[in-house]
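All of the numbers you see were taken from the coordinates with simple rules; none came from a lab. Nothing here was measured: the structure is a model prediction, and the numbers come from that model. Cβ atoms are built from the backbone, for glycine too; each structure is taken alone.
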Structure 1
Amino acid sequence: MRGHFITFEGGEGSGKSTHAAALAQRLTSLGIEVVLTREPGGSAGAEIIRHILLSGIAKPLGAETEAILFAAARDDHVRNTIEPALNAGKWVICDRFIDSTRVYQGALGRVDAKLIRGLERVTVGAAWPEVTFILDVPAAVGLARAKRRRGQGAADRFEAESVEFHEQLRDAYRALAAAEPQRIVLIDGRAPRDVVGDRIWEVIEQRLLGAPQVAESAAP
């Protein structure tokens, strides 16, 4: 039986990594096999491209080139990590996926939506997220969290953008959630961690945890 695919999205410092890991732990405690991964990255080839993207080396080449690099990383990630795990019946939880490209390079970088969707068709295939959580926090809150997290380290390619950029990013994510309510769940990331975690778990229980039992009961 094929596994389930869940993604986490949001601006810098929104809590994606924290809650992706927490959900993975909770599912593992139920005896479910989970692969926790991230983008850009998540496979050997994609991690190399991650360094190129987050270092800012590709920024002068423009948003369209960045979108193509993200797609190349995603192709390697899907083929070598995500699809094998799903086909083995494991649950995959990914910190960022297609919606990051739609927002960062599409909405803000103004890359043609036809190119973005074309790259998705080539790279994603059947590995489409069943549930996507967007953790929503004001830009100033998220950037302050990101700064505390990295300590004395330098901001990466996207953290270094202006507050105005990150507010536009937040608006773009909220627009995505409004456009695809059947897949995307918008959650207030300013709430206490346990409250956010419980809201995420409630959605997982309602949408996914019953699915394996239904499939098994229908099997001959």
Structure 2
Amino acid sequence: MTEAARSLDFDRIREDMVERQIRTWEVFDQAVLDLMKVVPRESFVPDSMRALACADMNVPIGEGEVMLAPKVEGRMLQALAITRGDSILEVGTGTGYFTSLLAGLGGQVHSVDIREQFTQRAARNLKALDIDNVTLETRDASTLDGFEQQYDVIVVTGSMPVLHDSFRQRLKPNGRLLAIVGQDQVMEAQLHTRTGENDWAIASLFDTVVPPLVNAWNPQRFPF
């Protein structure tokens, strides 16, 4: 870590992040805003990126992956309307920052990442903050193959060309799924709410561009 990064007042920087980036992007849920002010985002980024931890950008975390921009994470949390008793599945743990926010708002969090080094890093980061309502697992969850449990909330932090139906099937009644669907430079965050056994309400939230989920399902297109 550089001397300049050590000397930064991150309490003030997080306050500015919330007021100038997140709130101005139509995030008004006070529980989300309060949580993002106090969780030390700077502790979850690589040391070389610490000075940019709260910048309005996707922060590189290695392996071609990123920590999503703060305002995007805020909008995602607000849309999911997480309550204290919610069971949550996160696909794409990364450094564990978004995991920590899910854990701060909800009940038990099951977070899965395909990369062992990310799972291990997230475990260290969460332990340092005494967050104990998270179960971490290294596993390919690109289609939720083999997942049996249903959840109140599912969130996928990488983009997918097409949403595999298995994600929606793993929702409990009234469960909410947030996924970023699309490819190249055309992607949108979508909220899917299970309203019946085979019925879902779908809301388009905002446009964004994030790296794809590893092994994301993309059905083969056959020529006619």
The value 2.1 for distance in nm of label points 7 Å out along Cα→Cβ at positions 21 and 53 was derived from one model only; which of 1, 2 is it? 1
Identify which of structures 1, 2 gives the largest calculated value of FRET efficiency 1/(1 + (r/R0)^6) of positions 69 and 205 (r between Cβ atoms, R0 = 30 Å, to 0.05). 2
Among 1, 2, structure where helix-only ellipticity at 222 nm (-39500 (n - 2.57) for each DSSP H run of 4 or more, over all residues; to 500) as derived comes to -7000: 2
Ranked by relative contact order in percent (Cα under 8 Å, 6 or more apart), the structure on top of 1, 2 with the greatest value is 1
When mean count of other Cβ atoms within 10 Å over residues 13-20 is calculated for each of the structures 1, 2, which structure yields the highest value? 1
